[in-house]
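S.K.: Please find the structures below.
Taken together, the values in this text are just the output of simple stated rules run on the coordinates, not laboratory data. If you're wondering where the values come from, they're calculated on a predicted model, not measured in any experiment. Cβ atoms are built from the backbone, for glycine too; each structure is taken alone.
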Structure 1
């Protein structure tokens, strides 16, 4: 049953249970650490820290070492280093036992991780805490390195084996719980609202950036935390070849307009795409054919999604001609571009193709374009279910003038 998709807590139905969500996520992370045979997992990616701790911090559009760092031990004890220490101390009681403090009860900084000295001092603090837990650190998983960390970690954790920490986190994050799936559905609903606002505003004479601003305003009106990326409003000749960003171009009557946007709800991302026709001018027959190629490819891929199928099989079902530069889709969760990756490039095909499992969530986004005619991008989000898949983004129809 599909319910609970409101944006506030209520007393008359079950919605996202955030206490259950936090507990289930850290339990999954701890299990992944145990199953991976590591003594220590060091995480610096903010999406991984958010997943394990529910720490919402100051997001940046690039890797930012030092905003927060998390050490997860094999003894189910975490140590959180964060610039938001005082905020957490005041408002996040589930994290109080994890906060890294010195002997005086003051926060230990997570800053300096871009440098060799700062990384060394921080790693020494982590090692000291591991020794207090009687953990002999022989195997360390790290999800991301700065040059400073690459220098310091093997020197502080002498003789330890270092492995891919992102793989450990993905073991925890790849399969979504019902609460996570509901968060993703709400993120889609918020994104859908922005899409409809942008579509309503779209008319000849407005600029691409104005269309995107309307969607962004709607996201933030709905208390969206951020946007999935810079987001894309691309029109006219820029749809083929496809330009994947928004500009100040003035949109003309009859232009195809690709809108690829996503809001965020409590750490979980929305992300889907439609191609619209601006104004009253009818699209060309060639453009309709391109749209139907992309649409049919999307539907073939959707039909191929089921437990046990591989990501490569889904990509090939769409058809190579509808796959832009070998990449067809990506996972969605607390990571906006995540496992499972769908495509026909090295690392996701053959032995590296991933088998789909119930609870995986990802996008499929075919593209068809021809310079002088226009380009079509479509994208839907899918949850793998016991008997196939559910399309999260089914609430937004396709441009009727492009359907045949």
Structure 2
């Protein structure tokens, strides 16, 4: 099965860097260079890490055709020194049948390929990030093993946001291996990716093109790998659907999100259908978890959770506590209160640093009492580069001005 896997995926030295590691990227057809908006950017395009705000841990397990792919990542953004990430992934297969020179069945062997990646990225400008990877790769086949060291460099452009462009030269310095009498050098891969966001960034359309270095010597479409993906957030911050396509597989996936004030996590699933084999190969399944915490973020808490405004009392106010931590100094800010229908009823805004407390009397911007119901907040912080530094939404309070139900008996 491993031989089938290598053959149908246009095997070349370093093909492991022309795939994907998490269910999210795999469900998007392995198109991620232009998006690069989570910790997996350390694999696809480390420059994208420059614009991440939260610490993140990702882990995933993927079935392949006769092998398994395991993935673990940790991302750490800083205010002054860029963003760091550590990535580990392992491609392995055990119980592989072997034969001796007489074509007789011999003992079973194994194959493992591990990669340890240290990523560093830095925003040169508010719209341009640069990143690099130092990679240590190990290969083990039966009793033979070797270590190879490589280096990547990449760029991430967001000048025309919500359109972003990513460029990555993977294996700029390629890892080299010597296993017994076999020498192997990973191929260089030039990757260019685009991402376009719509509908408040709930829809993302991705297109990547990967080019092998061999295309410079002899043009062949086998050296060109287009990848396409669409991500649609059906329920905001709750449920996501994905679809992707590349030269080998049609991919489908879903994601469940739970966005909290201090901790958020995602559960992702993907299924890949190998249409190039006319679906003779069984579908493969991928599952992964992501945790985001700490770092740079903004959120709000309000007290009381059930608020009954009283026009005659100026002391009866909703207290809104705001917590935030930003990479750069804030230039201006906006805090909106919305009704259940999404209508803006109250606007707070200002310049420089945002206050950590706001008070609301239950009146709209014109001075009228708002209707009973649930109310939500939306915070936007703009930094000194005139770029959205942080943005968040969430539940604020429930306004209830009517008294408890009861009966009055009249004699």
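S.K.: Of the structures labelled 1, 2, which one yields 5.4 when distance in nm of label points 7 Å out along Cα→Cβ at positions 153 and 305 is computed from its coordinates?
M.R.: On the way: 1: 3.3; 2: 5.4.
Attributed to the structure labelled 2.
S.K.: Determine which structure produced the value 4.5 for distance in nm of label points 7 Å out along Cα→Cβ at positions 329 and 369, calculated from the coordinates; the candidates are 1, 2. Each step should come with its number before you reach the end.
M.R.: Values: 1: 2.1; 2: 4.5.
Here the read-out was taken from 2.
S.K.: Just checking, which of 1, 2 has the largest value of distance in nm of label points 7 Å out along Cα→Cβ at positions 105 and 361?
M.R.: Going through 1, 2 one by one, distance in nm of label points 7 Å out along Cα→Cβ at positions 105 and 361 is largest in 2.
S.K.: Upon calculation of volume of the Cα convex hull per residue in Å³ from the atomic coordinates, which of the structures 1, 2 produces 150? If you can, show how the numbers build up before the last one.
M.R.: Numbers: 1: 150; 2: 182.
Corresponding structure: 1.
S.K.: From 1, 2, which structure was helix-only ellipticity at 222 nm (-39500 (n - 2.57) for each DSSP H run of 4 or more, over all residues; to 500) = -11000 calculated on? Display every interim value, and only then the final one.
M.R.: On the way: 1: -11000; 2: -1000.
The structure behind it is 1.
S.K.: Another one. Work out the source of 46, 19, 17 here, i.e. which of 1, 2 gives that when semi-axes √(5λ) of the Cα gyration tensor in Å, for residues 161-320 alone is computed.
M.R.: Of the options listed, only 2 reproduces it.
S.K.: Mean count of other Cβ atoms within 10 Å over residues 25-32 was computed and gave 29.4; which structure, 1, 2, did it come from? List each step's numbers first, then the result.
M.R.: Working: 1: 19.0; 2: 29.4.
The read-out comes from structure 2.
S.K.: Hey, Kirkwood radius over Cα pairs in Å, for residues 49-128 alone derived from one of 1, 2 reads 15.6; which structure? If you can, show how the numbers build up before the last one.
M.R.: Numbers: 1: 13.1; 2: 15.6.
Source structure: 2.
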